[in-house]
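In structure tokens below, several structures.
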Structure 1
Amino acid sequence: MLSNVHKKLICLGDSLIERVGNVLNILMIALVCVVIVVVIGRYFFEIGSVALQELTTYLHAIIFMLGISYTLKHDGHVRVDIFYRNFSEKKKALVNVIGGLMFIFPISIFIGWSSWEYVLASWSIMETSTENNGLPFTYLLKTVMLLMPFLLAIQGFITVKKNLIVLYRSTSKAAE
């Protein structure tokens, strides 16, 4: 059922999302370290840093937005598990396909479409922080608003494709 092209695309997408997850693991450690530095600086040395405060916000936003696709890959999103966990493999696959087609793809398209102009406007002026001594890369942070729906759509495609394979196999077994 799967052509070599589809297999390669699925492997490439899985690899990409897994690599994103590995980078996010490192960014989470960095976030914890930055927060510790901010807290120690503020409460023990009475030193504040706008740039470090903004860095915590940047890291949190990046981890959250790019972590959505990684969480989907590892089936970590919240669902009404009280019903889902008792479903057969075929019913679970059907729910996942419908969820991908009705929610993941439309949400990805909507977020990408509605963020496009906002991100372009930020890049056109090379937007920086409004705070003195803030980070000068606001436009790069806003770019993540376009990466997030792109990666989510990739993982959505992979999830739908894998679940269609489950449905196909279960219907072909039933036909035998």
Structure 2
Amino acid sequence: MKELVPKVLADGHQVHILLNCGGIQRRHAPHEFPDEDWDEVLQVNLNAVFTLCRDVGAHMLSRSPDQHGRRGSIINIASLLTFQGGINVPAYAASKGGVGQLTKALSNQWAKEGITVNAIAPGYIATEMNTALMADEVRAKSILERIPAGRWGSPEDFKGAVVFLASRASGYVSGEVLTVDGGWMGR
């Protein structure tokens, strides 16, 4: 991971936008949660996000701001579990809660330097990570009943939020966790 940014820069590229969107999930009852699953979830969902933010942030800080005072945009993918505890997912909830606070902490440091740091908190999205939830008819029904939009989200639902947070249009937005959840958090 630490070699990624130096390799990109050595190839003559600059990084203006960082989108941290990798994530994994492990489900176990909390009293039976294996240490190796805890460590793996925290490594992928939080530690890797920090490492990339740190290294790309250092690169952005080394550049002069553009004519609008901007050096770059960092967008982290959080989760509804940034705000809620979840069931049988203590490592995921802890890691995504950490992503939310990391986003705010980095914004506190870098907003004045022309680097916006925000996060997007997806709701229930029809992806491989939620296959187990979608297959559980009772749980899937209860989730769907709570989503005001009446459907699970799709990856395409994030295009506008990402473009907005990456663009100059959000130049005065930093330290925010934007929910894209079909209205889930409004219930």
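Every number here is computed from the coordinates shown, using simple stated rules; none is lab data. For clarity, every value in this text was computed on a predicted model and none was experimentally measured. Cβ atoms are built from the backbone, for glycine too; each structure is taken alone.
Which one of 1, 2 has relative contact order in percent (Cα under 8 Å, 6 or more apart), as calculated from the coordinates, equal to 23? The read-out comes from structure 2. For log10 I(q)/I(0) by the Debye sum over Cα atoms at q = 0.13, 0.18, 0.22, 0.28 Å⁻¹, for residues 72-135 alone, the calculated result is -0.41, -0.68, -0.88, -1.15, so let me know which of 1, 2 that is. Going label by label, the one that fits is 2. Between structures 1, 2, where is distance in nm of label points 7 Å out along Cα→Cβ at positions 24 and 128 highest? Ranking 1, 2 on distance in nm of label points 7 Å out along Cα→Cβ at positions 24 and 128, first place is 1.
Kindly point out which one of 1, 2 the value -12000 was derived from, the read-out being helix-only ellipticity at 222 nm (-39500 (n - 2.57) for each DSSP H run of 4 or more, over all residues; to 500). Going label by label, the one that fits is 2.
One of 1, 2 was used to compute FRET efficiency 1/(1 + (r/R0)^6) of positions 48 and 160 (r between Cβ atoms, R0 = 30 Å, to 0.05), and the answer was 0.05. Which one was it? List each step's numbers first, then the result.
Working: 1: 0.05; 2: 0.70.
Corresponding structure: 1.
Quick one: Cα Rg over 2.2 N^0.38 Å came out at 1.08 when computed from one of 1, 2, so which one is it?
Working: 1: 1.31; 2: 1.08.
It traces back to 2.
Could you figure out which one of 1, 2 the value 5.5 for distance in nm of label points 7 Å out along Cα→Cβ at positions 40 and 168 was computed from? It traces back to 1.
One of 1, 2 was used to compute mean count of other Cβ atoms within 10 Å over residues 8-15, and the answer was 11.4. Which one was it? Computing mean count of other Cβ atoms within 10 Å over residues 8-15 on every structure in 1, 2 gives 11.4 only for 2.
Ranked by FRET efficiency 1/(1 + (r/R0)^6) of positions 64 and 96 (r between Cβ atoms, R0 = 30 Å, to 0.05), which of 1, 2 sits at the highest value? Working shown, then result.
Details: 1: 0.85; 2: 0.30.
Structure 1 gives the largest value of FRET efficiency 1/(1 + (r/R0)^6) of positions 64 and 96 (r between Cβ atoms, R0 = 30 Å, to 0.05) among 1, 2.
One of 1, 2 was used to calculate distance in nm of label points 7 Å out along Cα→Cβ at positions 104 and 152, giving 1.2; which? Working shown, then result.
Values: 1: 1.2; 2: 3.1.
Matching structure: 1.
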